[in-house]
Structure I
Amino acid sequence: MRIDDWRDAGHVEMAALYARERARWLADLGWDSASTWALTETSRTHGLMPGFVARDGRGAVLGWTFFGVRAGVLRIGALAGDRAEAVRELLDAVLASPEATLARRLHAFVFPTGRAAEAALERRRFSLERYLYLDRALSADDDVPPSTATEPFVDAHVPAAVRLLARAYAGSGAAECFAPNGRADEWAAYLGQLILTPACGVFRPGESHVVAGPVPGGTIAGLVVVTEVGPGVAHIAQIVTDPAARRRGTASGLLRQVFSTAVRRGARRVTLLVAESNVSARSLYAKLGFERRASFVFAARDRVTRVTARPAVPAAAAVDA
């Protein structure tokens, strides 16, 4: 087995790998990730995103990965491969890369094909958290007025939404997945990614809503950001409520508003991701009819200072993932 810089792979070869992932996401999640892989390929061909390909002795691809560094965090965006050995070699190549020396913290958020990715991450002493991908069917019965007063999420709400995210996740370990250091600029970048890029689906402004806070025009007490991830699939990319507004029906009101607006425009299903450890949120989602469909894995650890692995192929300069 050998590990190659993925920038040396041909476009046709990579297109086949993306197509395989796209088919898997569609079958398992109902998520059409075509735009995500198109953006990934653009970054790869321009040398803006480092990555590796694992090959067997005949040159056939056994697995692949890509990653980047932002704000001192190395983020692994994929760790694909069916063979455990290939996934382990790919992860070790990332950890031994020049980019890894620039990072203080290491993250991975992946949709694994099996146990190989989790086993490789555990082997390298990452702490793991499963994020459950939940799914709910929509019907005409969901087109009912919600009990909570909401208003459409517009650009003018963005500053208040960033402050809400910072308040709601303050002191919570769950924040690391979104804003590793909990800073306002990280929350702004995260929200911007949801709204401006297809990384988590195509933003649906007409289906995203806020609940106004106690000071008119000054704060918001709740926010839901909705994207479209596949034909007829509305995805709740983020839902958050102010700590002071919890247990008042704010979250359930936002969710019912999503059901209503999504079914009105013809969506058939609604999906979301929730940390397996978030018992209270999972309980709410279960009461509203969500069921588990698949799971992602979030992994984190401090920078590896010593890795027993083969020398890595020189990678591209560190860039934002």
Structure II
Amino acid sequence: MQAGSVPFDRDASVEKTVRLTREAAATGAVFVVFPEAFIPGYPRGFGFGMKVGSRSPEGREVWRMHWEQSVDVPGPETDIIGAAVREAGVRLALGVVERESRCGSGGTLYNTIVYFSPDGQIEGIHRKLKLTGAERLIWGEGDGSTLTVLDTPIGRIGGLICWENYMPLARMALFGKGVDIYIAPTADARDSWQATMRHIACEGRCHVLGCNQYVTKDMYPDHIRRLPEMKDQPDVLSRGGSVIVSPYGETLAGPLYDREGMLTAALDPAELVRARLDFDVAGHYSRPDVFRFTVNERANPPVAFDTGGASRQNIDE
């Protein structure tokens, strides 16, 4: 689903997600993918008042607006979207900026994919492992506990976000889990991104769904367009480039540029079997006797509370 968010407007972006999900279901789609950070929008061009050694009050206020419009997972917004997914009877992969609140106060934001099953439940999430460039100033990094691959009736579904897809070992982790339908929500609209999508399809012998936003400056609310950082931004901030690729690296749909739109393709599971005859990167085309790769899938919270120790009475004694 190549579409623009309503940037810095969570409720309007949720409404658009619901509407487009219903439209996709009406075409007969069974799996729908939305772009990176679709709710509440990818904050392209914003520096949030940060320079090496200093931060500005104005930048902190823009950050507050970004945080306030982000999404709790689970939360009221995922409940609304889940109900729409259940009504439509589709699977959904949705890019959000996820906020992690502690005791009701502000906390870290994550660039996250949320996976919904056809009954509207959250099946899993993936938090972006390595943030690109200035994204590291505003979002936190995920850990190996959300390298999610879901075993579903339509195949094993998983994915990475934007430039995570340039990380060979992150890709290998998904290939090792047998991913069949590989999603790549992104904010990268360059021509070179198409080569990346085709390479991953060939490398993983999987179907690849690359999904980007089409975003123009006039999609932003007036109070955001008036901010100084928006003045030098081009009228078109992202031209898109969404694409669907076969396990042989052949383009099945797209790439779509310069407008909102929906790409569809019928994916044949038998092609996965045929494609892996001569290349299976995590199987017969690997050399585990030479190369070893271990993935740490444990959650790594910064604070862990051990409640299994000695009782107060034993300590006193």
Structure III
Amino acid sequence: MTVVLVTGAAGFIGSHVAEALLKRGATVVGVDNLNDYYNVSFKEKNLEILSASKGFKFEKLDLSDEKGVKALFTKHGVTHVAHLAARAGVRPSIENPFIYEESNVRGTLNLLDAARLNRAENFVLTSSSSVYGNSKAVPFKEDDAATDKPISPYAASKKSTEVFGYTFHSLYKLNVSVVRPFTVYGPRGRPDMAPWLFIHAAINGTPIKKFGDGSTRRDYTYIDDFVAGFVEAVYKPQGYEIFNLGNSATVSLNQAIETIEKVTGKTLKINQLPPQQGDVDLTNADISKAERLLGYKPAVSFAEGMKRFYHWFVSSDGPGI
């Protein structure tokens, strides 16, 4: 029987991954500390959706609790790990780097150790496209040496987890697949990210914060595309591999604003601000490796994805206005 431990299961991406795994017949043990980085009620609503499935079990736990993490594996007979829990955010990490070490690095290390002790079949570790910093080698490839020079504590913490993943594979032959997401968005999305903030602002007529001249570009990835690739990684042990899961098409901040105005039928009010420290100029994924080894095929354009996101946002399932 496949028993997948999904960390961060109450969050945006974690809840979608858990949902997809349940549909594939896995038993899912969801773990989350339900921290207040953003409104906890959003996380509780995600858990309500998952709890409708008989194959879902939930444990509230902070991954920095080493004994608690090890107990989870023995209690539930965990066979696979889908590690999505993390303290997110580039800008907050500059203000308080220590919580990123505790949550991201120590939490991941506890999971890796428990996985090797319990002979888990596969461990999928979620990193971030932030590890590429301002790399000039575009599109970003998984072996880019720029990842050795992160430009924010958040990125540094994520790179650290990748290195620990390799170490545990090398020492204990634990299968570890590192996944680097590229600006994932969509229904149940995080309320601190630009797609959510911009749609909310458009609906309510409040101003958005626009950092810089709008030329920065992001590789926006629709949630369904990302989840499809991630779940394939769970079911396909690869030894140790790193995968970019992006869309591979970049969108400038100015283009994103134009798209959201078109989708919502509203003109965004803009509070113009200087570039933000720690932000990167561009993210752009080379997804050829994921295509080859995972059969990854992102299909949703930014325009289509934002249309779907907006429709969810104003639906009975979304947060409304």
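State the single structure among I, II, III that was used to calculate helix-only ellipticity at 222 nm (-39500 (n - 2.57) for each DSSP H run of 4 or more, over all residues; to 500), giving -7500.
Source structure for this number: II.
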Problem set entry | Value 1.5, calculated as distance in nm of label points 7 Å out along Cα→Cβ at positions 226 and 266, assigned to which of I, II, III | I
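Since every read-out is calculated from the coordinates, none of them should be taken as a lab result. Fair warning: this is a prediction, and the values are worked out from it, not measured in the lab. Cβ atoms are built from the backbone, for glycine too; each structure is taken alone.
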